[in-house]
1. Suppose relative contact order in percent (Cα under 8 Å, 6 or more apart) works out to 28; of P, Q, which structure was it derived from?
2. Out of P, Q, which structure matches -3000 when helix-only ellipticity at 222 nm (-39500 (n - 2.57) for each DSSP H run of 4 or more, over all residues; to 500) is calculated?
3. Given a value of 3.3 for distance in nm of label points 7 Å out along Cα→Cβ at positions 74 and 178, point me to the structure among P, Q it was derived from.
4. If mean count of other Cβ atoms within 10 Å over residues 66-73 is computed to be 16.6, which of P, Q is the source?
Structure P
Amino acid sequence: MGLDSVELIMDIEEHFNINIADQDAENITTVQDLTDLVAQILHISNEESSVANDVLNTLNQILIKNNQISTELNFSDFIFQIISSGKENLKTVESQLSLKLPKIQNHQELIGRLFPFVFSPLIQRDKITVEQFIQSICAINHTKLFPSDSITDKFQIRCIVIALTADKCGINELHIRPDSRITSDLGIN
């Protein structure tokens, strides 16, 4: 494990007030591996999260009220094939949701094409699912949504792991998925 990986593990340990054994840390490959290990240490097995559903329901209410959708979104829908990713539209949704939204960065695709050797885990805007979008919202707002002393499910743990990982490597939360490999996909050595 490199220094960045060790620092990420230390951040996770501090946030959750746990200790991760060196041998366990060596076996972590993906964000989901880290999530599962934290859940195991905390004795949390619940996969379902009411928070994700609450955010989805509120988002649906806002978008219907704003006449942006006529039928409710599902987790598997591609969000930006349905709603506008324009800056003003997202500011309005963010204000009404009372949660920060992930930044949608147009320039990353161009940078990736011009400089393919530069690490840039790109995601096509029209391929972002509602589930990814909500997970990113929850990661960005984890301190508001998930008080440290009341973590109840793996979704909450995953969102916090994503937030801490994004902070450590400077990557937009939308680009970090459960199957993202910590070293090769996210550039944490």
Structure Q
Amino acid sequence: MNKPTLLLPILALFSTWAASAQVSIPILNPVFDLDKLTCTAGYYCFAGNISGWLCGPETGLQKASTAEFPSAPSAGIYVAAIGNTGGTGSILQTLGDTLQPNTLYVLKVKAGARADYPFTGYSAGLVAGNVTVASGNTATPVGGAFVIEEITYNSGANPGQVGKPLQVFVKSLGSGQVDVAAVTLTATDE
């Protein structure tokens, strides 16, 4: 077999890979640090709004300390604090991209449970045109730690919400709190 013949399968593999490259879909304030809180990190370092996100009741920005998350940096870690013992809460962001056919979407949410506060669950979802197309709540953090909830959605050839704006939604469940430290969304053509 000559050298050009050997290269053909390699080139074919590369062209297939390049055609289905993963792209990041922009999310405004994905690590919740756009708003700078000047207070000392901890339980009382809290603000009622989060830039780029629509906040439901019982939701806001917190600069958590090592008392809440022992592995947090000494300066604190910014989180969307969603829900509390008074009720559930939520965050929502409508993105600039729309749902496309034949696309694999992967939403990752870094969800945490404070060491000093009840955690009663959450639900995270990828939404298109106000319709949830995929959701998850299986990654369960232990007190003082974060886990990654990964939600995948393959839109198929003719999704019902094609062309509708993509949205990210996270809500708390029960009478506890979920703390979100990061959100990412990627898309890969199928």
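1. Details: P: 35; Q: 28.
Structure of origin is Q.
2. Details: P: -15500; Q: -3000.
Answer by label: Q.
3. Working: P: 1.8; Q: 3.3.
Going through each structure in turn, the value belongs to Q.
4. Numbers: P: 13.0; Q: 16.6.
The correct label is Q.
Every number here is computed from the coordinates shown, using simple stated rules; none is lab data. Every value quoted in this text rests on a predicted model; they were computed, and no experiment measured them. Cβ atoms are built from the backbone, for glycine too; each structure is taken alone.
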